[in-house]
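For reference, the structures are reproduced in the following blocks.
Since every read-out is calculated from the coordinates, none of them should be taken as a lab result. Predicted, not measured: the structure shown is a model, and the values here were computed from it. Cβ atoms are built from the backbone, for glycine too; each structure is taken alone.
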Structure P
Amino acid sequence: MSETIKVLIVDDHKLIVEAWTNILNTVANFAVCGCADNAEDALFLAHRERPDIILMDINLKGSSGFEATENIINQLPKTKVIALSIHDDLSIVKKIFAIGATGYLTKNSSKKELIESIQKVYDGEKYICEEIKERFLASAMNGNDENTKKELTSKEIEIVKFITKGLTSKEIGELLNISNRTVDTHRHNILKKLEIPNAAQLSSWAKEKGYV
């Protein structure tokens, strides 16, 4: 008889949590041992339940899935984390693997792939979803990151942090001792470089990257 694989789900979207719970509880040797919608509760439940696998949304509201993943792996090294995101940005994948995650799925992944990823990670393998696997492997083999052109300078990152806090160009300029026009130029260059249309999506991007 197969061993039961205990799974903890960490996501702040109730419908997703309910869907994943229903899916996993239909698998004979899977058992959802808890659900959390923030990093603090995730860490508490991880210590209490000692799950084999954690499905970790890296874009939690009000907290960082990156930080939660790092804390859990450091404190509970036997627990393995499969990161989940709506994004297929390879730099995000590389960052979460560097922190210690063992798997990565996008939220476009199928039910079959969700189940397969948990089983393979439990068995000691690493797992990257099919949607980005080929690009990830090609990037690793070539030693290149297709998102290098999207990397921001330290000054741009600093400005992004201020933008996500809702500061105006004038307020940012005063804090950095630069003109409003210079800030506007930075804003324009940042959005163009990242191929992001507006500040709202820039804030989402910054959170995914762990900058805020």
Structure Q
Amino acid sequence: MIYFFDENAGAYTLKIKGEVYKYLVKVRRQTKGDLLSVRNKKSIETLYSYKVIAIEPRYLELQLVSSKVKIVSTKELHIAWCVIDSKSIEKVLASLCEIGVSRISFIGCDRSQKNFKQDFKRYERIVEASMQQSGRTSLMAFDTYKDIASFIKEFPDTKVFDFTENILRGESNFQRVLIGCEGGFSPVEKELLSSQEIFRLDSPMVLRSESAVVAVASKILL
């Protein structure tokens, strides 16, 4: 854990309880005098340094030592993702957070299964845990779009990951990428996307949707 979130970070003293307390004491074996890094989601750019001044049976008491603005800056990538099983999304969210994806828009595509609803609160908890482990300092944004047409209308610069002869190589300045669900895009959607820039990765394998999202994000951002 690079840092941890606390809603009172910035105060002169903090009392750390619950799961964070258990992690710091039982897993990390923090002791009196140790320095810990803490951030507040309301002012996430500020990194606070606290010293452990007391270890009690159910809480840690910390005292503020210093604070400074420390931002981990990365390239940004907005992924438009045709809806798939939320369990599959959750499996790769932490990886997408660590890679640096800035925003995910979930789109109801023709071949998306219609019974999956996005639990953004749960997604945010997964991302926050990943941020604390990786050191990322920007929250990932989530939203939804009814269909591909409405998304492309708002973001006409969107690139498309699909079957094509155009292989993504080297550096790229992609800001937005559309990735399909299992089964790919329907003929109607392919026609709609025919005027967009379409690319594929240099691999003979057919990737699952969640594998494609991680692979494409890694290629563009890392």
Given a computed value of 23 for percent of Cα pairs over 33 Å apart, which structure among P, Q does it belong to? P
Who wins on mean count of other Cβ atoms within 10 Å over residues 6-13 among P, Q, i.e. which is largest? P
helix-only ellipticity at 222 nm (-39500 (n - 2.57) for each DSSP H run of 4 or more, over all residues; to 500) computed as -16500: which structure among P, Q? P
Structures P, Q compared on mean count of other Cβ atoms within 10 Å over residues 30-37: the greatest is P
Starting from the value 20: which structure in P, Q was relative contact order in percent (Cα under 8 Å, 6 or more apart) calculated from? Q
Which of P, Q leads on FRET efficiency 1/(1 + (r/R0)^6) of positions 94 and 110 (r between Cβ atoms, R0 = 25 Å, to 0.05), largest value: P
When FRET efficiency 1/(1 + (r/R0)^6) of positions 118 and 198 (r between Cβ atoms, R0 = 25 Å, to 0.05) is computed for each of P, Q, which one produces 0.45? Q
